[in-house]
Structure I
């Protein structure tokens, strides 16, 4: 009989953790020894995409239920469905799902840390994360070795943590259109070099450093155009900041996009100015498209990008370094191709979704 596993994800937005969770759940869905379903705390894109694959999804709507009601509802689902393993993908998912799973007497609770989350913060949330790690999870998955080291430094038991890096399915990285069609669709001038980024417009992504770097680049060149694709709490502020920097006429802020691969296809250079990351899926997608990449040397990014071989790494919070690296790439077509070709080769050789599935199933097997 296949092992019955339930993934619990917030599902309120379509961002890194949701994209990673979807890729994992979708791939596990095809495994003959596993029966997969999901509980989400919100309706949204993730719920729609999972249902489109034929995967059973239950919604425990977080804005309509209090904590006790959420725990009770999740517990009822786990008991009714005969769930054996629960795999949670976040802070609240861990707390609610962990309590429900303990009450349901499942064989094991696994938590994937897609980033630092609330670990190490002061106050109630940091205390809850301690409870999550010590009482409400049996095994932890960190998406990078740096993240594992961080968790251990924060007092988490190293023996409970496995490193399972995010992987990508080549078939999932297929633009709908070619570069010229993409540029025409999004109103990007054909004679401009496009430097773009994709992700939630939140403080941890360092959007101000991207725009400050863009200002420096635009001050020395008239052949550039910028795009910051994504939604988030800082979107309107960044639109105003670009106007303040006098680069609003050459910077696009389209907000959330359902076709991020098309945007990536339209970029000449992909930039990531994050202050911290696990292993962002958009980075793997940019590599799969053979895009030259400039990224902050933070979190799990150095596990993926070899500086000078498959991309350029820069110190975080340093718009000068970001701008200098962009200009270096724009001036050297050979280097752009060299980095892009190597990035594509690296991602398919070392960060395949198949490898992620194998390593995740190894964690599951510890509960047999």
Structure II
């Protein structure tokens, strides 16, 4: 399987300037190529390269031949998703480097990278986990600027163990008030992260009204803090869920929540909570950690899991008198609502076991992160 290692570059002011100008010029070339591709309706990489390579080299003479090739590939990849509108590229959008224009020196913690000012040797810093991942680096790396610092996102190949044979399933219900609840009755409260989001939301409203330079700087700090806290929380929860499943020899069952924000009708007060719900990030972390541990993951239909009685099968809205309580109107079975939903997920996964490998194959562990990196390129 493929994972992405994020490493920070220790650039001097001169090196930062060279990298930023490289990004500006490279993305300007992508814009020029995009105009040609859209006007001539040439979207595949080979055809676009044949039609534009010589003119692009002449138009952007400061770019090396390999960088132009990477620009063509970037434009072709963007139009592979949507060809109805002309694509524009941000001046500081991420740019891709391959082995011809980027090389690593792990023993010296440095890289040799091409810029418009020539090759630059730049030191990098990363954690031990990222350093281990770099041993299996494959394909392209993406250069990005995030909050004024330069980073490389390096695609790395990691050996994935064969999923273990399991005899049971642990159901996991993802939510907002309770971030995750499993069929064993363990629940991970979302009170702390929801309180933090509420606090930051009020701060943002006050700062946005001011609109000063200092207010905008504070807004960036708040965004970074909230993002870091949310990702850390999801890492902790996903690690515990996978550890429990692995130690007990069980698979993990999750709801298929893709597109839920478009399907769910939420009131005005609930919309903010719904749209700040980082369930996709938590799902992605559970999936890739499970893959590394050899734990199968099964996805099931989420409909009515919170309204179904696992004892008698009664499905009714009245089974949920409140957010936290489940009480069956037919047989009287009572439980915590999120735990009850997790147990229904477990039952559905046990029925769907023959489809397990097919379902897992549609949810590559690296997919969510790779899509984020692709969005940085645009």
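Quick look at the numbers
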item	result
Origin of the value 20.9, 64, where Rg and Dmax of the Cα atoms in Å was derived from one of I, II	I
Origin of the value 16.2, where mean count of other Cβ atoms within 10 Å over residues 308-315 was derived from one of I, II	II
If helix-only ellipticity at 222 nm (-39500 (n - 2.57) for each DSSP H run of 4 or more, over all residues; to 500) is computed and equals -15500, the structure in I, II	II
Structure (I, II) behind the derived value 14 of relative contact order in percent (Cα under 8 Å, 6 or more apart)	I
Among I, II, which structure scores highest (criterion: distance in nm of label points 7 Å out along Cα→Cβ at positions 44 and 92)	II
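Values quoted throughout were computed directly from the atomic coordinates according to the rules given, and no laboratory measurement underlies them. Everything numeric here is computed off the predicted structure, so don't read it as measured data. Cβ atoms are built from the backbone, for glycine too; each structure is taken alone.
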